[in-house]
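Got some structures for you, see below.
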Structure 1
Amino acid sequence: MPSPKTIMILGASILQLPAIEKAAAMGLRVVALDWNPDAVGFGVPGVIREVVSTIDIPAAVETAGRYRIDGVMTLATDMPMRTVAAVAKAYGLVGIDKQTAIRATDKGVMRAALQAHGVPVPAFFRVRNDAEFRTAQNRLNGKMIVKPADSSGSRGVHLVTDPTDAQAAYADAKSFSRCGDVIVEEYMRGPEVSVETLAMNGDVRVIQITDKLTTGAPRFVETGHTQPSRLAAATREAIERVAIAANHAIGIENGPSHTEIIVTKDGPKVVEIGARLGGDCITTHLVPLSTGVDMVEACIRIALGETPDLARKAQRGAAIRYFDQHAGTVRFIEGLERARSMPGVRQVSVVHGVGERVTEITDSGSRMGFVIAEGETADDAEKNCEAALHAIRVGIGDAL
């Protein structure tokens, strides 16, 4: 009997846990890398633990060689993408190349690549100092989005409507930028969606389009997602064309992508594209519920050089909604079991519980909990999700 193949997964946090669990269930030998020795993924039975930072490229390459891996991947985070590319190149594995990894993680390089290939994007400027920021501000002359060039999770993102707030927004965005650069871009208006895709040998397949809810200005942190998109068929077709073109523009030939798009009055324009699965349970939970396609397993098989099953097996609705919250200490959370027993509800999770301090929703990591539900249609899933959310009472005060 042949030995099982070995997959190296970069990251062992909650974001990578579905990949670690799935790979283990597939009978693979799993090597997980994370800087945190207490990472949740290290607790999966049989996983090989390597306490290595996912952005330490030399250490990751050495580790991959030591275990003679057959594939390398990450799941729903951008930071390890350049490491994935380096390991894939070092051992001739399936994966993105270095330039694609840069295009997928540096928003300025990403924008330039999309623009060069005719993919619609907002007007934008990459700024490195105060003088360049003022020039960009003058050129846009109105509402603008200010964000770090290479961060994620809505950290450091601002909508600037008052010129007197611009400098503070720039300083905050710069503080979250690892390279120190900031992107200043046109403020786009319209419905926002994400497009979940998988590519094999340059053939990009759209698996699902997700309608998105956000907190709105000024930070636009995501507070909910619904599948499938309820936009008009012609609009969905245009969205698919733009997402596929974006994949080709940044060079994704094998593996996943998560493309965020706003449908403006001039048509769909790309907000960002990542060479990885979407977070917020979109691809790990919602896509399987709405389509029957297991995108996590598909990503593992692509990384191993195998052909995944991408056939749609369902046409249902799925939704996730995050708890409402404000700053303070969580005093109580009631109604969780009732919510879990309600029609269509598949999961109720608390991220920040009783006794913890929480803030307003300022970025993805600050959200305190969520509900996932399904239904015959997107409308049904949304109704089931909202009903469960309303059954939960959260008390937040200044102190216990």
Structure 2
Amino acid sequence: MIKYPQSLDTIFNKLYKHNIKPVIVGGYIRDVILNIPSNDIDIELYGIASLDEVEELLQEFGDVNSVGKSFGVCKVFYNDLDLDFSLPRQDNKIASGHQGFKITVNTNLDFKTAASRRDFTINAIGYDVKNKKILDPYHGREDLDKKILKAVDNEKFAEDPLRVLRAIVFVSRFDMKLDKSLEFTCKHMIQNKLLDELPKERIFQEIKKLLLKSDNPSRGFYLLKDLGAFSFFQEFNTLDEKEYTEILSALQKLKTFEITCDKEFVILALAVITSKFSDIQTQTFLNRITSEKIINKKVFLLHQIHFNLEKFSDYDIYTLAKKIDIEFYSYYLHVTQNKKEKVEYLLKQAKKLNVLHEPIPPLIQGKDLIKLGIQPSKEFSKILEYAYEAQIKNSFLNKKDAISWLKKNLLS
């Protein structure tokens, strides 16, 4: 028996009254078996004629989002649960790429046939809610127990290049091994350059899953290399074994920190992964996986700041705070330099100076210059910058002294 949120019974009872059989499918079942909490639940509906009827039945439970209607899916957010309702379907490859499939909804399919479109056996497990019965036609539970990742159908698996990256993520996330036949299939897909068909957005989604959801993301990157995926991620070919090992060791160390913001962790991880690349290689790698400019900018910033941990003053810390959040930067320093005590001292001093997350505010502002009779001009910013430099060098400590300093040094 599979446990699921009991609040769903209200929905299920309504479906029963219309002779519809709900089957919980996919990742939720896998995660329950692995004792991994999840609020994302996919529910396949048998005995219903169309998705329009599904939408009508679900209206009372929340706003129905049919953004995935062309794929036979409608979404409902209900009691903090992300629910995907779908009809049994078959996917047939008709064109290259991740989206080159013809989707045929067929409510008369049995569960085994409907599940045959799934990528891995561990994702092809269902739970018949009404009959309280686990449906496992491809022995996914056995593969979970043995920690072997198998494809439901290797031939169908090879039709979708994204599944290669999904396999790498799953091996890393769930501490599994690739089935030999699946390993061969993945290598063959990579050799045939099928990864080239993928849009960068889909690649980035899988890389983020690897970085965020796996306790051991370095394992995924080792598998990338073993499968020959460096023919796609070519920048890694320039690294020797020692450099690659150092990068993955640093990546693994990064996972030991409690970084609660996912976006910050991804930026730090990408900075670590590209830390031994040239600037050009870093740019080509990032361009291959994402179009998010803020990510590119912050990765390069982490690379370009060269803070001397051996000897630094308050002024150096103030200057660093102007460039970057020091606590954020400290994670990068921790994993790329073996200087824990010095990094901790930097954090202690930054906190003492009250610049751990942002620079100190300027005591002299534009309105102060105007009060002193200085007309707004292009020189404004230069004057303010000069005054701020004096401030972080402790030339003055309060607003009154700042005004006196300004009058003496710039207005006399």
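Tabulated results
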item: Source structure (of 1, 2) for distance in nm of label points 7 Å out along Cα→Cβ at positions 55 and 279, computed value 5.2; result: 2
item: Read-out FRET efficiency 1/(1 + (r/R0)^6) of positions 7 and 183 (r between Cβ atoms, R0 = 35 Å, to 0.05), computed value 0.55, structure in 1, 2; result: 1
item: With relative contact order in percent (Cα under 8 Å, 6 or more apart) derived as 13, matching label from 1, 2; result: 1
item: For helix-only ellipticity at 222 nm (-39500 (n - 2.57) for each DSSP H run of 4 or more, over all residues; to 500) computed as -9000, the structure of 1, 2 it came from; result: 1
item: Entry that produces 17.8 once mean count of other Cβ atoms within 10 Å over residues 79-86 is calculated, selected from 1, 2; result: 2
item: Distance in nm of label points 7 Å out along Cα→Cβ at positions 15 and 359 from the coordinates reads 1.7; which among 1, 2; result: 1
item: With Kirkwood radius over Cα pairs in Å derived as 25.2, matching label from 1, 2; result: 2
item: Of the structures 1, 2, the one that 0.95 was derived from, the read-out being FRET efficiency 1/(1 + (r/R0)^6) of positions 151 and 351 (r between Cβ atoms, R0 = 35 Å, to 0.05); result: 1
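The numbers here are math on the coordinates, done by the rules we state, and not lab data. As the structure is a computational prediction, the values presented were derived from the model and not from experiment. Cβ atoms are built from the backbone, for glycine too; each structure is taken alone.
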